[in-house]
1. For which of the structures P, Q does the calculation of FRET efficiency 1/(1 + (r/R0)^6) of positions 21 and 93 (r between Cβ atoms, R0 = 30 Å, to 0.05) return 0.40?
2. Please state which of the structures P, Q yields 1.2 when distance in nm of label points 7 Å out along Cα→Cβ at positions 13 and 173 is computed from it.
3. Which one of P, Q has relative contact order in percent (Cα under 8 Å, 6 or more apart), as calculated from the coordinates, equal to 21?
4. If FRET efficiency 1/(1 + (r/R0)^6) of positions 125 and 165 (r between Cβ atoms, R0 = 25 Å, to 0.05) computes to 1.00, which of P, Q did it come from?
5. One of P, Q was used to calculate Cα extents along the principal axes in Å, giving 52, 35, 33; which?
Structure P
Amino acid sequence: MEERITIAGFGGQGVMAIGQLLTYAGMLENKNVSWLPSYGPEMRGGTANCSVVISSEAVGSPVVVNATSAIIMNKPSMDKFEPTIVEGGKLFVNSSLVDRKSNRDDIEVYYIPANEIANELGNMKVANMVMLGAYIEVTKMVSIESILEGFTKVFGEDKAHLIPLNKEALEKGAESVRNQIAATV
């Protein structure tokens with residue numbers, strides 16, 4: 001089993017945080033992992049993406065060229081990374097900021113209104129966690145428990161008070177994608 005994930009969006013949307021959390025959760029679950037960040041020159045507001053590999057075997061390269069899944073937070077990232085997903089792969093789209101549907105009919109596509117859900121939770125900063133919850137629900141690559149266990153390792157003990165809000169965001173993302181799947185059956 002090897003999952004190659006591209007996570008992309010604007011700087012400040014928590015793209016790198018999603019990657020770090022997935023990587024740390026994979027380590028906690030005794031999987032082989034890699035995380036490779038790529039920042040645009042502007043940091044906040046510029047583009048940012050990262051590659052994550054989670055595997056049962058040794059990771060040969062941290063570079064993801066053909067992703068098995070992509071978590072897309074904005075339209076420029078959709079335009080850039082949608083073509084790089086392998087046939088049969090999965091695309092998770094923040095439909096709050098991406099105003100178009102996927103051009104692909106050979107992949108599974110999930111549209112998650114992450115910004116609206118985060119706004120309902122009272123904190124726009126958790127839109128990334130909503131997307132991560134949707135990803136975990138579909139792929140089962142790591143558990144939400146491992147993500148939450150790794151939260152303070154990634155963000156520090158002083159952010160532990162944010163775990164309940166982030167747990168709720170993960171659960172809302174999972175619920176959103178479950179409702180989407182149920183509507184298509």
Structure Q
Amino acid sequence: MWPILPKLHVMKIGHRPERDKRIDMHCVLVSRAFGAAGITFDFEDAELETRAESVTKHFGGRFSIGTGVNWKSYLKSWKEEGGEIIHLTMYGLPIQDLIGEIKLSPKDKLIVVGGQKVPPSIYELADYNISITQQPHSEVAALCIFLDRYFEGAEFNKKFDDAELRIIPQRMGKLVVRESGLERT
């Protein structure tokens with residue numbers, strides 16, 4: 001059973017074009033597959049939006065994406081509307097010490113990850129600065145681990161509405177079910 005919890009949204013801050021094109025899409029894929037309602041980026045990227053919308057169209061569910069959003073205004077607005085901000089960073093308090101408290105809060109959650117050194121004001125705006133480890137790591141990995149701990153593995157059994165494609169688990173090979181029938185790849 002998919003738990004009924006407050007809305008959870010992701011924001012990625014920072015973009016390094018030479019590195020982040022794939023990383024940004026991976027943040028989209030992880031956010032969607034692991035249970036977030038949507039993701040917002042602080043830079044404009046129509047192609048990223050199109051690719052994310054295509055994944056949602058083919059694999060179902062409801063997932064929003066926005067780009068070109070001023071991160072500081074967005075975070076302040078999120079808090080003004082009663083939500084809380086959870087910043088994933090290697091400098092925060094350990095996830096295992098605070099995940100229970102975060103899950104008990106009825107407030108909507110904005111999970112913030114950074115693609116580069118984040119501005120110090122993010123640490124001040126955040127309700128929680130959470131570390132996955134105290135070592136350098138990927139924002140994609142931090143997002144995966146946080147969402148898995150938050151949803152307690154329920155994301156592995158989630159069925160997405162309106163899917164055009166469904167993956168059927170196989171011991172070997174690939175099996176994709178389309179609404180119009182089976183397609184083996």
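1. Answer by label: Q.
2. P
3. The structure behind it is P.
4. Among P, Q, the structure yielding 1.00 for FRET efficiency 1/(1 + (r/R0)^6) of positions 125 and 165 (r between Cβ atoms, R0 = 25 Å, to 0.05) is P.
5. Going through each structure in turn, the value belongs to Q.
Bear in mind these aren't lab numbers, they're just calculated from the coordinates by the rules spelled out. Remember, predicted model here, so these are calculated numbers, not experimental data. Cβ atoms are built from the backbone, for glycine too; each structure is taken alone.
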